[in-house]
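Trainee: Next up: the structures, one after another.
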Structure I
Amino acid sequence: MQSSFFKNKLFPLSAIALALSLTACGGSSESTAPTMEASFQGLENLGPTAVYEGWLMVNGTPVSSGRFSVDANGKPSQTSFDVSQDAVSRATAFILTIEPAVNDDPKPSEQHLVAGNFDTTRSATLATNHPAALGTDFGGAAGSFILATPTSAATTDDDQGIWFLKMVNGVAQAGLTIPMLPKGWVYEGWVVVNGKPVSTGRFTDPAMADKDGNGPAAGPLGGPPFPGSDFINPALKLPGGAAVISVEPEPDNSAAPFLLKPLIDTAISSAVGPTNNHVLANRGTSVLPTGIIKLVNK
């Protein structure tokens, strides 16, 4: 006999039966859409003009898995993303890119930061040395520089210029041993004095001058055909500061150094002149972002 409780309610008997059936079978009326769970380390705040975006390679085609930002503490704004069942089943790799915050192209940018292949558990470990990312972990990077001011006729201001070269038997040679970067990335030299980073120029080839030549503060004379800058006007004394080689997005999202800083001298000594080579330390994987992606078929 049917209960008077059910007869007096507007809730349909068929809906009640369905709910009871789902409960008995362990089912739920909540969404069962598959998700992508992401864990990232070493990312930084990109500011208001850029965001991170994930891409799943599905049947050889990049499919966006979502965009997110990172706060000042390196915490992503989102770590769980809804994805399609096809992506869970067919994705072969994940790529993280840097994208414009507005007016973005629907395709991935050229600034591939980290990537990884999915294994049989549908997990991917992300690294910069994946072929779809930067293609290197900078493990073999090395470098040196001199303090000198070739653009100045003065003989007492050599502590106001930095050049990423070395002198070998009186001949200037490239001072940096660094891997070639893929399109979308360039190197940039920096000096950090009193906590303020100042660019010495952006470049792709360590055996050629950088994009701003001798630098906007250089003297009137010519400089060597290698990356570097003189800081004559206004004067900037470099000993005690830091020298850094960073890897920057191209186009760039910030006037500050990017998170990738594979080579550094944390305390420039006062030894000046072309015969005094200063060594840059390789910071290795300590400065490289990493991550783990897990595709979850709920």
Structure II
Amino acid sequence: MKLLLTGSTGFLGRALQKKLDDHLTILTSRSGEMENSSQFFRKTISSEENFSDCLNDVDVVIHTAARVHEMNDQAEDPLSEFMETNCFGTLNLARQAARAGVKRFIFLSSIKVNGEQSHPDKPFRFDDLRKPADPYGISKARAEEGLVKIAAETKLEVTIIRPPLVYGPDVKANFAALLRLASKNVPLPLGSVHNRRSFVALDNLVSLIVTCIDHPKAANQIFLVSDDDDVSTVKLFTIMVEAFGKEARLFSISPFLLRGIARLVGKESIIDRLCGDLRLDIGHTKKTVDWTPVVSVADGVKICVSKSLTNKQY
């Protein structure tokens, strides 16, 4: 089976490239070690790009390339730039894949398609209405809608995967910041936070994607994915600290006071993620393709910590 992978230099793309190297055609907009491959193509995911030369005899496209969500986006028109790459570029690739006779198109979307927070008693489901709240989520939602239409009009099978925050070795952004705090065992005022959030270890996400490559029941499905163990911010931080061989130090401040302080210093969105719920119901995923996570939250965090210690990051 011949696979085309986009975004091969990204966090997820690198992991997939290592897993599937013998079967891959590489498509990326960046230079690097991938250029040594005889099946390397440098392309831009855009509405105008011609992908015909890299789709010959391809059976499955795994599309992970995207303009990623950024906390402090400086673009003059973020929605327009997100839409060009994440929606219009994606649909251009999918249409050309359909014309080339590609069998399946696996699209890495985001749980942001469903929204920023789930109700405490109601995790997001695969069949919930799309309710994106930011430009990144909107661009992914519109791409999903376009892909569903393409699948209905052609023979191309579409599989959509919506992950929450993905973590693993060399993870960046907020998860990495929390790991740094855990490595130093910084006392945090989170003792009164009792939220629940879904995360997905890189190994678990890769495992699901590989399962979806040729599973007959993955065709034209939307899958939510997580570690299947929703944890509070307190529990996650405690797992991190313990992975560094220490005992977490937490003290309690009312979440309402935390939000008030965060609002004063312009960091309310960070507190929303620390204190709010974002849960995924992955029952449909597990049942449809007979899949279960391959690592637990604790083991996934240990993998991150082990790599960070080896690299002397913290």
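Bear in mind that the values in this text are calculations on the coordinates, not laboratory data. Treat the numbers as computed from the prediction; the structure is a model and nothing was measured. Cβ atoms are built from the backbone, for glycine too; each structure is taken alone.
Trainee: Using FRET efficiency 1/(1 + (r/R0)^6) of positions 56 and 184 (r between Cβ atoms, R0 = 30 Å, to 0.05) for the comparison, can you identify which of I, II gives the largest number?
Mentor: When FRET efficiency 1/(1 + (r/R0)^6) of positions 56 and 184 (r between Cβ atoms, R0 = 30 Å, to 0.05) is computed for each of I, II, structure I gives the biggest number.
Trainee: Another one. Taking distance in nm of label points 7 Å out along Cα→Cβ at positions 120 and 192 for each of I, II, which is largest?
Mentor: Result for distance in nm of label points 7 Å out along Cα→Cβ at positions 120 and 192 over I, II: largest is I.
Trainee: As an exercise: helix-only ellipticity at 222 nm (-39500 (n - 2.57) for each DSSP H run of 4 or more, over all residues; to 500), calculated from one structure in I, II, equals -11500. Which structure is it?
Mentor: II
Trainee: When distance in nm of label points 7 Å out along Cα→Cβ at positions 64 and 200 is calculated for each of the structures I, II, which structure yields the highest value?
Mentor: I
Trainee: Ranked by distance in nm of label points 7 Å out along Cα→Cβ at positions 80 and 208, which of I, II sits at the highest value?
Mentor: That would be structure I.
Trainee: Comparing I, II, where is Cα Rg over 2.2 N^0.38 Å highest?
Mentor: I
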